[in-house]
Structure I
Amino acid sequence: MSTPSGHVRHVTPEEVTRFLAADPVGNVELLCALRYDHAIQCIGVVRGGALAGVLVAAQEDGDNALTARFEAADGAALAPLIVACPPDARRIVVHRAWMLPALTTAFSLIPEQRSESVFFATAAVALPASPTVRLLTIADAAIVAASATMGGGKGFIDALAQGFRPFGVLTDDRLIAHAIAANATDWTEEVMSVWTAPRMRGRGLATAVVATTAADILRRNRTAIYVAALTNLASQRVAVKTGFQRAYETLAYRRLR
C-alpha cells in the first residue's frame with residue numbers, strides 16, 4: 001500500500017532489527033519482542049528506499065492478544081502504521097512520548113498499571129564489598145527450589161536453559177537475594193527478577209545483586225538495562241544507587257477499538 005508518507009508493506013524481523021539498531025536502548029522493548037515473543041507481525045513504512053518506521057505486533061507469554069509497539073522517524077511515518085495496526089492488537093505500548101497524541105486520537109485507549117521506567121548503564125558500576133554475590137549454576141538447583149523465588153526450581157532450570165545468568169546471595173544454604181541477566185539483544189541485556197527474602201530487606205542485598213549482574217553484562221560488552229514499574233519507587237532507587245541512568249518511560253494501554 002502506497003501513501004503520501006511512503007510505501008507500507010510487511011517487512012522481515014531482520015529488516016526491522018537493522019532499523020531499530022539506530023537506537024538499541026530506546027528500542028529495547030521492540031528488539032526483545034522480535035527475539036522472545038510469539039506470532040510476530042512486522043509492518044514497515046518505506047520512504048526514499050529506506051525504512052522510516054516500523055510496527056511490531058506480537059503475543060507476549062501468557063497473553064493471546066497482540067501487543068503493538070511503534071517506532072518511526074516522524075509523524076508522517078507513524079500515521080500509516082497506525083492505520084495498518086492489526087485489529088487484534090489489544091494492547092499498545094508507547095516508548096516515545098511524542099507518539100502519544102496521535103495514538104490516543106486514533107485508538108480508544110485505557111491506561112494500564114504496567115507502565116515502566118527504563119534505565120541503562122554503560123559505564124562500570126561500583127560493586128559493594130559485601131555481601132558475596134556469585135553466579136548460580138545447575139548445582140544450586142536444590143537450594144533454589146527450597147527458596148520462595150524464581151518460580152521454584154523449574155523456573156531456575158528454565159532460566160539456565162534459555163542462557164540466562166542468575167546471580168545470588170546465599171547464607172546457611174539458603175538463597176536470600178538474586179537477580180538475573182536475561183533478555184539479551186545484540187546490544188543490550190536486562191537485569192531482571194530482582195528479589196530479596198522479606199526478612200532480609202533493608203540490608204543492601206538488592207543493590208548488591210543488581211550491581212553484580214550489571215557488571216557481568218558490561219563485561220560482556222553489552223549495555224545493561226533495568227526496568228522498574230512507575231509505582232515501584234524502591235526498585236527505581238536501587239537502579240539509581242547502582243549507577244543506572246533513567247532513559248525514558250513506557251506507557252501501556254488497553255485498546256478498546
Structure II
Amino acid sequence: MRTALPLSARVLAQASVVRTLVTMIQEPTAEKVLALETHLTKLATDADVEKYLAALRACPATAKMIEDRWLPAPYTLDDLERCAPGTLGHAYRQHMIENDLRPDYFDPIDPSDDFALTRLRLYQTHDLWHTVTGYPTTTLGEVGIVGFYLGHFERHMGDRAGAAAAFSAILAGTTILHAALFRQDRITHFFRALVEGWHRGQAAEPFFAVRWEEQWDRPLADLRRALHVTPSRTSAGDVTSLAA
C-alpha cells in the first residue's frame with residue numbers, strides 16, 4: 001500500500017500541480033512535464049494506482065510484461081554506435097544525439113512494485129516510441145505522440161483506458177490551451193497532429209509490451225510493419241515551422 005501524504009504535504013503537492021499546469025499552458029516544456037508527473041504520482045491513492053494497473057493489465061501483452069517484470073540490461077548510446085544504418089538501434093541513437101537527449105533523463109525509479117515498474121518502462125521507452133512513430137521532439141511532434149498514446153490505450157485497454165490515458169489527456173489539454181491563448185496560428189496544426197496520432201495509435205500493435213532493447217539490430221522498417229505503424233502525414237516542413 002502507498003503511504004498517504006500528510007494533509008500539509010498533500011496541499012503543497014496539489015498547489016504544485018496547479019502551478020505547473022499554469023506554467024505549462026504558458027509554455028510547454030519537457031521539464032514541466034516531468035515535474036507534473038512527479039507531483040501527480042505523489043498524490044496518487046491506492047485506488048488510483050489499482051485503476052491504472054487494471055487498465056494496463058486489460059491488454060494481455062502488457063499484463064504479461066508486468067507479470068514477467070522484464071527490464072533491459074543497462075546500455076549507453078555509445079553501445080549502439082555499432083548498429084547498422086536502418087536499424088532500430090541506429091535510428092534511436094541518432095534521435096537521441098540530434099536532440100541532445102539521454103536515456104537516463106528521468107530521476108531514478110525503484111521498480112519494486114508494479115506501479116513503479118510501469119512508470120519506469122514508460123520513461124525508458126518514450127523516446128523509442130518517438131523513434132518508431134517518427135514524431136520529432138518539437139511541440140507539434142509531442143502533440144502527435146500524445147495522440148498516439150491516447151488512441152493506443154483506447155485500442156488495447158478498452159473501457160478501462162481512461163485511467164492509463166489520464167496523464168496524456170492532461171498534456172493534450174494544456175498544449176491545446178497554450179495554442180488557443182498564445183499561439184492561435186498553431187491550433188489547427190495541433191488538432192491535426194493529435195487526431196493523426198490517435199488514428200495511428202489505434203492501428204498499432206501493443207507498444208508497451210515490446211522488448212525494444214532486445215531488437216537494436218532489427219531493421220526499423222521491418223519493426224514498423226510488424227507493429228502496424230502507419231506513415232505520418234505530418235510533414236517535416238510543418239514540424240520545423242512550428243518548432244519555435
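Values computed for the structure shown
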read-out	value
When mean count of other Cβ atoms within 10 Å over residues 70-77 is computed for each of I, II, the largest belongs to	I
Test item: P(r) over Cα pairs in 10 Å bins from 0, in percent calculated as 7, 28, 32, 20, 10, 2, 0, pick one of I, II	I
Distance in nm of label points 7 Å out along Cα→Cβ at positions 78 and 182 - structure with the largest value, from I, II	II
Structure (I, II) behind the derived value -8000 of helix-only ellipticity at 222 nm (-39500 (n - 2.57) for each DSSP H run of 4 or more, over all residues; to 500)	I
Given 161 for volume of the Cα convex hull per residue in Å³, for residues 94-213 alone, calculated: source structure among I, II	I
Origin of the value 21, where relative contact order in percent (Cα under 8 Å, 6 or more apart) was derived from one of I, II	I
Origin of the derived value 1.10 (Rg/Rh (Cα atoms, Kirkwood Rh), for residues 30-173 alone; candidates I, II)	I
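Values in this text are rule-based calculations from the coordinates and carry no lab data. Note that the structure is a prediction, hence the values are computed from the model and not measured. Cβ atoms are built from the backbone, for glycine too; each structure is taken alone.
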